[in-house]
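Each structure below appears as structure tokens.
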Structure I
């Protein structure tokens, strides 16, 4: 099981590394959610050191370094090419970049004042361990604010696949109540949770797939082997998904869970 988890993490790291040069062109939803997150961040009294977990190409980090009361922003990402792009955007600013896994933070205890994360924690398997490590590095009264995908994300894609076979083809995303429970288990307090549905439209299922690949998120789709059977099933799923949409566009649901908590 440990080897399987390590292998999956290598695949995730490789996918995001490959997507570094295409990420910004496809990250409209990520930017919209990031701005919503930023609106909640700036309403609080922020000082000291802020850690941006899964910073990607630095859209949120770039906004955070502009906050004068923040002494330093640490941008952490598992994919080094993402950090290269972030550095190119913000060279010379009060930003420290760290290439590391969000599940194994390389920081000493109680050295971070605030942790933020935009649409990154869904790629972490053991959220209890993640939140425990967040609590370890946060100072007393430290703030955690993050967004992640909820269980309704890509529900249309899941439904189309259920018409084809009984296999699981789309990754599982946690329910908001589950995430809240994990936070309580690890000692976080003052937990506030809100959910919002974003509905995107695409010209085809393949257009959706291409966007996911450009974001490095195509590993959300399981299976799809390049065999005769795999191609046949894929086409059957596409036919199911694209049937019955009068305007010629297909919908894709993204459920966004935003959570704020304190140590």
Structure II
């Protein structure tokens, strides 16, 4: 099984660098990184080329021109341009723990997509994390994060749970196994079967909508939120707006009410009977 990691990014050099350090330090090295670049400037290409020269990662850079927030469009482009059989989706502000690729591989299962978790950091801690902190694993140590001014949180078990406790928490958590753009994975053929991401969607539920159509197709979410984790670096969201949220909510409501498993606004642009 050819495994790929699709990372979305847009003009966020410092955060993307930390994320790529995380993938350089995976316990399982057999995967391809596909960077889905939503129109970044030349500085991002320079950074990506520097990581290619380090030769620790097999990197493919998929880019299109900047025309506003087009995450769904660049994601569909990345999906179609990779030959990988199984894909982990994440963002350029999410540092993976060293076991992330290995866990998603182990948990991959026909008829399911995997829903893992992220752990939000403050801006101060986000800036403090260095390459050595990621390589040593300190960045994923809750005590270390506390020592570096992380505000107290009731989400610590996402970082600290191990062994049988992980399995127990995955079973008992009230959180649904939804698709999230930070740390979810699926077979490429399953994503293609629902026509990928709906390109009408912008920020606000665009990832959930894909998972909801997959559910309608009979592809269930598998809860692994306590099995592996990524650190979500803090940032502003200038692309967020009430109008966009309302539009996205209307699309998701239609998917739910009509039990749609296909979008006419995805990878394949020709209309086709919805199943």
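Read the figures in this text as sums done on the coordinates, not as results from a lab. The shown structure was predicted, so the numbers you read here are calculated from the model rather than taken from an experiment. Cβ atoms are built from the backbone, for glycine too; each structure is taken alone.
The figures follow:
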quantity	calculated
P(r) over Cα pairs in 5 Å bins from 0, in percent, for residues 16-119 alone from the coordinates reads 2, 13, 25, 26, 21, 10, 3, 0; which among I, II	I
Mean count of other Cβ atoms within 10 Å over residues 200-207 from the coordinates reads 14.5; which among I, II	I
Test item: distance in nm of label points 7 Å out along Cα→Cβ at positions 64 and 96 calculated as 1.3, pick one of I, II	I
Structure from which 14 was derived, percent of Cα pairs over 34 Å apart, options I, II	II
For distance in nm of label points 7 Å out along Cα→Cβ at positions 24 and 208 computed as 3.7, the structure of I, II it came from	II
